[in-house]
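The data blocks that follow each hold one structure.
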Structure 1
Amino acid sequence: MQAVVDHGGICHDTVTRDTDYLVLGQEGFRGYQAGHRSSKLRKVEEMRSKGLPIEILSETDFIGML
């Protein structure tokens, strides 16, 4: 989270309309790929179905973007 702030981003523990990325740890991302959905993932998928451009990334992919 500190790396995001250091690069000018803002981090939150909750998903809102202002969320651009949902970053999942490696274990959580593997679960997502296997079809398991946490409450945050379900909320993001609902928001995406309404047209909000929230991207779901693994922590490794996100760190690569920084």
Structure 2
Amino acid sequence: MDDLVRKYTDMWGLSGENSLGYLCGHPGMVEHSKNILGRIGFGRDNLKEEIYWIPPKPAAAIAV
């Protein structure tokens, strides 16, 4: 995913000055992408995010 963000922001000439970013998905992917976009000027004002992830349920204890 990181490579795709870099590839298309470069190819389309996107930056924090001319674009609005929207990240949606797994929290790790969103965080990595925010860091990449932050390096080319995306900040709070032009970067929106939604995190979709349900943490796994803890394993049930086995009574012995």
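Among candidates 1, 2, the computation of distance in nm of label points 7 Å out along Cα→Cβ at positions 12 and 44 that gave 2.6 used structure 2. Could you figure out which one of 1, 2 the value 4, 16, 24, 20, 11, 5, 5, 4, 4, 3, 2, 1, 0 for P(r) over Cα pairs in 5 Å bins from 0, in percent was computed from? Of the structures listed, the value fits 2.
Comparing relative contact order in percent (Cα under 8 Å, 6 or more apart) across structures 1, 2, the highest figure comes from 1. For the set 1, 2, ranking by distance in nm of label points 7 Å out along Cα→Cβ at positions 4 and 36 places 1 highest.
Since every read-out is calculated from the coordinates, none of them should be taken as a lab result. The structure displayed is predicted, hence computed values, not measured ones. Cβ atoms are built from the backbone, for glycine too; each structure is taken alone.
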